[in-house]
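Take a look at these structures.
No value in this document is a laboratory result; all are computed from the given coordinates. These figures come from a predicted structure and were not determined experimentally. Cβ atoms are built from the backbone, for glycine too; each structure is taken alone.
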Structure P
Amino acid sequence: MIGLEYVLGLYNMQQLELANRLGIKKQNINLWLKGKQNIPKKYLPTLEKLFHVDGATLSGELNEIDKLEIQKEKLKAELKPIIERQEQVLSRGGEKLESVPVYDQEEINKIERNIEKEKLVERFKASLEQVDRHPYMDNYRIIIELLEQAGSEIIFQKTIQALAHYLNVLPGEITTGPEQEEFEQALFDVLDDYNY
């Protein structure tokens with residue numbers, strides 16, 4: 001589904017209404033939606049302003065993240081949320097912490113969380129696709145079991161962060177405090193004793 005088709009449904013707008021706003025025939029919109037004709041560049045600024053989405057998104061095929069981003073922009077335009085605070089989250093690649101806004105409107109925050117979940121699922125799937133190239137499928141099964149059965153256990157969380165530090169996936173300055181550092185040092189001593 002191309003972006004324009006998705007936003008028309010999201011905004012509950014008929015092709016005829018959009019055609020009237022653009023001063024063109026409904027058939028033109030139909031040709032765009034069927035992919036028989038590209039959206040002319042002269043209409044993109046009007047469409048971008050109307051739907052709060054860039055032209056490339058309107059013309060291209062959408063994935064789930066694109067759809068959520070479009071929903072978020074629609075809500076932001078309607079609700080005009082205020083950023084209440086910034087939250088520190090780990091950046092992609094685990095190199096640093098970055099600030100992400102937390103809004104006063106829970107609908108926006110929920111979509112932000114759903115976008116982050118979709119991004120994590122995509123990364124996990126991409127990582128899983130590489131499994132055919134190495135013999136670590138059991139590790140993925142164990143990770144899933146741990147997440148399902150022990151994901152909220154503090155020992156699991158502390159151990160994951162410690163392993164991320166030990167394997168240099170996380171920079172050392174990203175830590176949850178002295179208690180975590182003490183836990184990590186004890187774990188590293190055990191790993192070093194066993195030559196891991």
Structure Q
Amino acid sequence: MEASSTTEGTTPARSTAWTIDGSHTNATFSVRHLMISNVRGEFQKVTGSGTFDPQKPESASFKAEIEVGSISTREPQRDAHLRSADFFDAEHFPLITFQSTSVRHADKGLELVGDLTIRGTTHEVVLAIENLSAPSKDPWGNDRVGASATTKIKRSDFKMTWNTALEAGGVVVGDEVKIAIDVELVRQK
């Protein structure tokens with residue numbers, strides 16, 4: 001799955017296939033709790049693949065899947081509630097998916113635009129990419145590249161509206177969710 005093109009006076013650009021290294025990738029989130037603190041969690045099973053040319057990052061394309069059942073906030077009862085129909089409804093919607101639609105240059109680097117699907121509902125999101133590394137070889141001869149990305153979503157946009165009002169005002173769970181992803185990719189041979 002390699003393609004190459006040459007622009008006069010440059011070396012050939014090579015778009016190659018890459019796979020997410022799940023053991024070195026983190027998908028984390030943070031949401032307000034009781035209007036006083038943030039609860040953080042992660043999804044421990046992330047898979048995906050795509051194409052990427054380090055010389056032309058705007059031509060990249062990626063697809064990722066996150067197993068909802070792998071959610072961990074370090075509190076088993078809360079994790080079970082998050083897997084329930086009140087939130088992610090893991091029984092009916094076991095995967096969160098992301099399919100990129102474009103990569104664009106922005107003031108602070110690159111943005112990965114794509115369709116995020118949670119609970120069968122899809123919305124466009126923009127991931128701000130930071131720390132995109134140059135490809136390098138690992139000790140076993142594999143080419144690797146990494147990046148960090150962040151975005152914010154409203155959980156209500158994805159039909160996650162469970163909440164309880166607080167006596168002093170406010171709600172138990174905030175609507176805005178901050179997402180941070182650290183991904184490591186391995187070039188397919």
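Upon calculation of Cα extents along the principal axes in Å, for residues 122-169 alone from the atomic coordinates, which of the structures P, Q produces 32, 26, 20? Present the calculation step by step, with values, prior to reporting the outcome.
On the way: P: 32, 26, 20; Q: 58, 24, 18.
Attributed to the structure labelled P.
From P, Q, which structure was helix-only ellipticity at 222 nm (-39500 (n - 2.57) for each DSSP H run of 4 or more, over all residues; to 500) = -1000 calculated on? Show your work: numbers first, answer last.
On the way: P: -19000; Q: -1000.
Going through each structure in turn, the value belongs to Q.
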Origin of the derived value 17.1 (mean count of other Cβ atoms within 10 Å over residues 114-121; candidates P, Q):
Q
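Ranked by distance in nm of label points 7 Å out along Cα→Cβ at positions 138 and 154, which of P, Q sits at the highest value?
Details: P: 3.2; Q: 4.0.
Top value of distance in nm of label points 7 Å out along Cα→Cβ at positions 138 and 154 goes to structure Q.
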When distance in nm of label points 7 Å out along Cα→Cβ at positions 26 and 42 is compared over structures P, Q, which one is greatest?
P
Computing relative contact order in percent (Cα under 8 Å, 6 or more apart) gives 14 for which of P, Q?
P
Structure (P, Q) behind the derived value 23.2, 75 of Rg and Dmax of the Cα atoms in Å
P
